[in-house]
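Colleague: Below you'll find a set of structures to go through.
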Structure P
Amino acid sequence: MIRVGAVGDVHLGPDLAGRHRRGLEDIDEHADVLLLAGDLTRHGTPEEAAIVADEYRDLPVPVVAVLGNHDYHADRAEEVSEVLRAAGLVVLEGDGVVLDLPAGRLGVAGAKGFGLGFAGRSASDFGEPEMKDFTRTGRRSAELLEEALAEVGAGSPDATVALMHYAPVDATLVGEPPEIWPFLGNYLLGQAVDEGPCEVALAVHGHAHAGTEKGITDGGVRVRNVAQPVIRSAYAVYDLHP
C-alpha cells in the first residue's frame, strides 16, 4: 500500500513561516510522499517561495508540487519553481516523475490546469480574442496533463496520481458559487485522467477553498480536493493499492 499525503492552497507568507512545519515532523509515519496541489504562495514572489521552500525542505519523504494561479500572479513562476527545486522539491508542469517508494513505484503526472468549465457549461472557442485565448489555454492545460501522463506511463509505475491545481470534475466544487465554476475547473482535465495514456488511480487538486473533498470522474477515478481550507489539516492521506 502506497500512502499519498497531499495538500494545496497553503498560501504561505511571512506571517505563517514555520507554522506548517510543525505538522510535518512525523509525516513519514503516515505517508510515503507529499503532493502539493498549488497556491503555495500568496502573490507568487520568490521571497514567498523561499518561505515555502523552508517549510517543505529536507522532509523524510519526497515532495512533489505543481503551482497554482497565486504562484503565477507576480509573473515570476519560473523563479518560484527554481527556488522550490533548489530546496529539493520536484516541481511539475506538463511532465511527470516516477518515485521508488518502500511500497512500490509511484508515478506523479503534474499540470497546473486552467479554467474552462464543464460539459454543457463551458467556454467556447468563439467570439472575442480574449475568449478564444481563455478557451485555448484551458484546452492546452489538458494537453499538458496528457503529456505528463504519457511520460509517467513510460516509466512503468505500479500506480499513478494526477496532480493538478484546477478541478477535473465539478463534484468537488460543490459549495462554491456555481457562477465561478468555469474559473475553478475544466472537464477536459477529467477526460485526460480517464482517457490519457496512463491509468490513473487517484487525482488530486486544490483551488476550491469552499468546495467538497471527494469526487469521482466519469471513468471511476477517485478525485480529492486537498485545498487546506477543505481538509483542515497539514495534509490528508490517501491509500493506493498497486
Structure Q
Amino acid sequence: MSAAFYSHAKLYDLMFPGGGPAVDFYRAEARRQGGSVLELGCGTGHKLIPVAADGRPCVGLDFSPDMLAEARRKADERGVAVEWVQGDMRAFDLGRTFDFVFITANSLLHLHEAEDLANCFRAVRKHLAPGGRFVFDVFNPSVRLLADADGVRRTRESLSFVDPDRGEVSVDVEEIYDASAQVTRGTWHLSTDTEPDFVVVPLEIRSIFPQELPLLVSLGGLRLVERFGDWSGRPFTGQAPVQLCVCTAA
C-alpha cells in the first residue's frame, strides 16, 4: 500500500496542491447524483472537502492516519463537516449505503492483485444505495512510458515545490516496471541544497489496461456504464491520459 509515501502529509500537499478540473468534475458529479458521499483513499481531502463544502453529507476513508489527520485539520480550518475513517478499501463495512462513491487520483492502483481490486469493488457494491453511482479515475497506461522506467534516477521538475521550513525542494524518482505484476516500482527522493535525500520513500503503482478494466469491475458486482478520457467528458480513446469510469450495480 506504499504507506511510507503517505506518512509525510504536509509535504504531499505541497508536492500535489490539488484543485483543478478533477475537483470540478467530482463536485459536479456529487451535485448531480445528490445524497450522501463516500470517498475511498481520500488522502488529505483535496476532493472531498470541496464536495462537503457544497452541503453534501460526506465520509472519507483512508489507510493512512497521517493523511487523515491533515484532512481533518484542513476541514476544521474551513469549518466543513466530514466524517473521517481509517480503514482499508479492500475490506470495510460502514454499516450504511451511499448515493455517490468515488476513488480518485490513482488511489485504486495501490491495490496490485486482481483479487484485491475485486474485493474493493465488492465492498463498494455493498455500500451503494439503490440508484447509486461509483466513479473512479486511473491513468491510461502508456507502453512507451512503462518501457522508459529503467531504474535511472531523474529529476521531476514539475513536482518541485517550496517548503516554508526548508525552502526549495527538488523531487527525483527512479522507477522500474515489473511487467509480470503490471506494477511500477519506484523510489522517490526529496532534497534541498543543504539536506539531500531528507525523505526517501518507495511508491509502487499498478497499471490497469483498458481491456481488463471492465472485467475487474464485473468481478465486484458492478457494471461499467461510461468511460471518459478526460475531465471534460470526452470519449475514452487509446491515447487518452486517464480512464474516468462511471459504474452502477450490476
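Colleague: Could you tell me which structure in P, Q was used to calculate relative contact order in percent (Cα under 8 Å, 6 or more apart) as 18?
Modeller: Matching structure: Q.
Colleague: Here is a further query. To which of P, Q does the computed value 2.8 (distance in nm of label points 7 Å out along Cα→Cβ at positions 32 and 208) belong?
Modeller: So the calculation was done on P.
Colleague: Once mean count of other Cβ atoms within 10 Å over residues 80-87 is calculated for all of P, Q, which comes out largest?
Modeller: Max of mean count of other Cβ atoms within 10 Å over residues 80-87: P.
Colleague: Tell me which of P, Q gives -0.71 when you compute log10 I(q)/I(0) by the Debye sum over Cα atoms at q = 0.13 Å⁻¹.
Modeller: Checking each candidate, the match is P.
Colleague: Same structure, new question: 19.6 is what came out when mean count of other Cβ atoms within 10 Å over residues 88-95 was calculated for one structure; which of P, Q is it?
Modeller: P
Colleague: Ranked by mean count of other Cβ atoms within 10 Å over residues 40-47, which of P, Q sits at the highest value?
Modeller: Q
Colleague: Work out FRET efficiency 1/(1 + (r/R0)^6) of positions 104 and 176 (r between Cβ atoms, R0 = 35 Å, to 0.05) for each of structures P, Q, then name the structure with the largest result.
Modeller: Q
Rule-based calculations on the coordinates, nothing more; no lab input. Predicted model only: the values in this text are computed from it and were never measured. Cβ atoms are built from the backbone, for glycine too; each structure is taken alone.
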